[in-house]
1. On relative contact order in percent (Cα under 8 Å, 6 or more apart), which of the structures labelled 1, 2 is highest?
2. For the read-out helix-only ellipticity at 222 nm (-39500 (n - 2.57) for each DSSP H run of 4 or more, over all residues; to 500), a value of -25000 was computed from one structure; give its label from 1, 2.
3. A value of 26.8 was derived for mean projected area of the Cα convex hull in nm²; which structure in 1, 2 was it taken from?
Structure 1
Amino acid sequence: MKIRKFYLFILIPIIFLLANCSEDFDDAKIPNQAPNTFLFLKADTNISQQRSRLQVHWWGDDSDGLIIGYYFKWEGVSDVWSFTTRNDSIFSLPIGTKDTTYNFLVAAVDNEGNGIYDYNVVFNNINLGPEPFIDSDGNSVYTPGEKFWDLGLIDPTPANQIFPIKNTSPTIQWTKVTTLPATSFPVITVGWTTDDLDGIETITKINIALNDTNNSVALNGNVSLVTLRVKDVNAANPTMQVLINGNENSIFSQELSNLKLDDNNVIYVQAQDISGAKSEFIRIPDTNSTWYVKKPKGNFLIIDDYPSGTTQANFYKSVFDTINSDALLNKYDIFDIENSPLPYSSITFYETMKLFDYIFWYSDSKPTIDMLTANVQKYISQKGKIAFSMTFQRTTSDYTFDISIAQSFLPIDDFGETAPLDFMFPNALCVHSDTNDTYPELKTTVTIGFVRTFIPSALATKKVYELSSIQKTGNIAFMDNSKSLFFIGLPLHDCNGNGTVGRLLKKVFFEEFNMSL
């Protein structure tokens, strides 16, 4: 009994003390403390030499809770505070016409929210708007049940850093495709790429000039490709139109002066940003090469689509120099497309064709198909007239040709046979289909391979030639109904056994096409 009384004597005071301490602890409960925010930059960052595109890092510390996000803003850019859960971001700051400074502020937010969605978050007497949330239903307002950030206290003393922003000059370089031929007609397409550490959107102008950088034209900063074409080849001081992206419907309001016909020329471009900072002018061609711009001699062009075809070129030159009483002498040009490739040929080649009203296009059994399919019908629709002399090889591992390709530029329903004739021997005759017509008879001089006949469509009812010695269906040559296209599926330079190729070409161009010089 004495021992029990002793324990009771000891326990009662302890219980009394604990009760009093509990009351003291409740009374001394520490309120939630606001977090602290910190900023840092990478070790190699020079605060005095920042570009307008930069990366900023931050973090927060909360002694009695967790950090769930941050509010930040750029003074001088916007007065709106933005919320993020990230600890860093890359910013592209606007640059004006000179260097400037911006102040970055960021405040950490802890997780001691009130458990309900708040439509107004107040921070340093500033209403930041509603608490951030995930707009699951896409109605732009909070809907009960959607996830939201239950914000607690916001650091009342945001971390800040002043960034002096130094503008950097843009850069510009030619694309790999932009390589000028040694000689071309006054049509060319060039492209370039630009960059700026302050952001590509800060480039506001592309200055382009011809031969003299003091007479440049300012294009929009987002332009990266232009076609330059002569406006009037016979003008005393010819100028070049600027087609944005090679588009006929997007001709720039100003033209480039200083074009030198039958002489060497240089194209210059330069990038300029919103601050007025400029790249160096770059030029094409470089100082190690030249670009000779040839003035068309007239409105007639011979397209040489024959690889290493010096003999063939000399043949046609001799023929055209002598037909119609020398009417064509020194009044036509020859364009060797095999040895004078054009940059952005899908644009430049067609614009070159448009310099001429009449074209004679000759090739071997592998003509440049993409040029034919892309340009012939467009050229005819612009009132151009064109004659062809070529054969078509079978489809091989390196060459594709079928009826659909032929139909893209020729008015035919089908081939006259399932496969081309492997050989057409010398002295074979090509006779005109209409005995009342005045087309001369042709005779081959060598063996010709890959000879096809054709079944012209209703758009080409004038069937000009057939093969007299070979039983093949269809015709070997035809004229379209508008008298804008003549085609013969033979190399005419191998069909002059009777010396009549000149008469044929004279009839096609001067009678059927009614060519005027």
Structure 2
Amino acid sequence: MDLLNEQIEVRKAPLWLLSLVVTMPTFFAFLATSATNVALPHIAGAFGSTTDEAKWVVTSYMIANGIFLPLTGWLERTLGRLNFLKIFIAIFTVGSIVCAVAPSLVILILGRVIQGVGGGILMPLSQSILLQEFPSNRKGDAMAIFVFSIMVSSIMGPTVGGLLVDNFSWQWIFIINIPIGILSLIFIPMVVNDTTRNRKKEHVDFLGVLFLILWLFSMQVVLDKGQQYGWFDCSWIYWLSVFSLTMMFAFIVWELEYKEPIVNLRVFKNFNFVIGTILGVMINMMVCATMILLPQFYQGLMHYTAADTGLALSTRVFAVVILFFIGRICAMYDLRYVIAFGFLLVGISIALCVDLNLQVNPSWIILSNVIFGVGSATALVPVSGISLGTLSKDQIPSGAGIHSLTKCVTGSMATSLASSWTISLAQIHQTYLVKNMSVFSYNFANHLNTLKLVFLKYGETVIAAKKANVLIYKNLLVQSKLCAISDLFLICAILTFLMIPLSFLLKIEKPAKSS
């Protein structure tokens, strides 16, 4: 065995302290990401820009984030684990400072790019460190800790962001990251084991990096601006989509053929990694889709405030208590059954939202959110463990980066598709529902006349008729959107249930050892 590449086995600190220090910057990086969405109207108002211009605050972070996700393995081999962590946490902290003091929207977007560069690798790297440091019989505990930090930060982000914006200012979303970054830089060298840098000089795969940047940048722009410009009805969206697909295929082919690729796509030869990545992607897509659909129902149809919506969604956090037991559950039962049960719960929770109506009891949606949280946590922990656990130790950093990249890309797709399909399906339902608005329909005519009589108390007959028609049309739009949201929940539920048999294709194997 090559001693230069062998990981130092003696731990500097107990596992609980290592887990806390490693996941802390990841937690706040995710918190800042999800909290920023709430602050976009305030940011647009502060700089006198439109909401579409302010969206680049989110888009720029996701682009920079996605580019560095698959480079995790190469960067760790090149820099060594400690240097890697310290450099990128420092970059994330500097980006937070730039965002907090930004005098213009351009500088804020620049700060978000810097944040994305630094924060992009924190998720796969923390996942890789936990998997490598925890003993084989405690891989479930390692993934439970990792999933806990990700779930809580992403769910609580909108709530925390709303509280900070309402009580202080949008800058505080970035200010809270600064002390966390400084503390992480102090404690990480004390508790994290280093890895020996690869002394063999590696050729930098510049062409692979170029293909990756062009693919992710063009794809994110299409996903972010597609709905605004009418998708493929717009010529530049169409050609940019073609360009993005071309760069994606060029990247894949080049990385598979190049002798020293910067992204090791050969990890897809591992069957468990492929199936586990598909299952992980599906869970992430369901999380992203429901986090778009539920706020549209809460705020757009039920007229909840942003704070109330955040609190309603935060009920999913109560379900993370299952993470304290999931390690033991994974050790006691076949992981395939645990994953299947998790997907079953997620499917049931989404199915509960298929028949939502405007008179729904709030406790019903809370129940759905709690079941969703339990199901996603139950499935995600063993999925993450089994997809990366059968990789050799030297493949885990690359595998974690690619695993995170696929979830990042598909999460963006799910978010964009959920938003655009809600609008498209609402228009389709409106076309069918408007057929019932005919004077030859007894129910419609009776309802219209009743409304006219009500409005006659406040004006002339013509004005009363116009008000009655406007009110009915508003109800039509509400019902059309409600039907569209229900359709998307049904699609999500079906896709989730289809993943249950796929979980039984996983092979339960012992983790491979580095050769």
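We did not get these values from a lab; they are worked out from the coordinates using the rules stated. Keep in mind that what you see is a predicted model, and the values were worked out from it rather than measured.
1. Largest value of relative contact order in percent (Cα under 8 Å, 6 or more apart): 2.
2. 2
3. Going label by label, the one that fits is 2.
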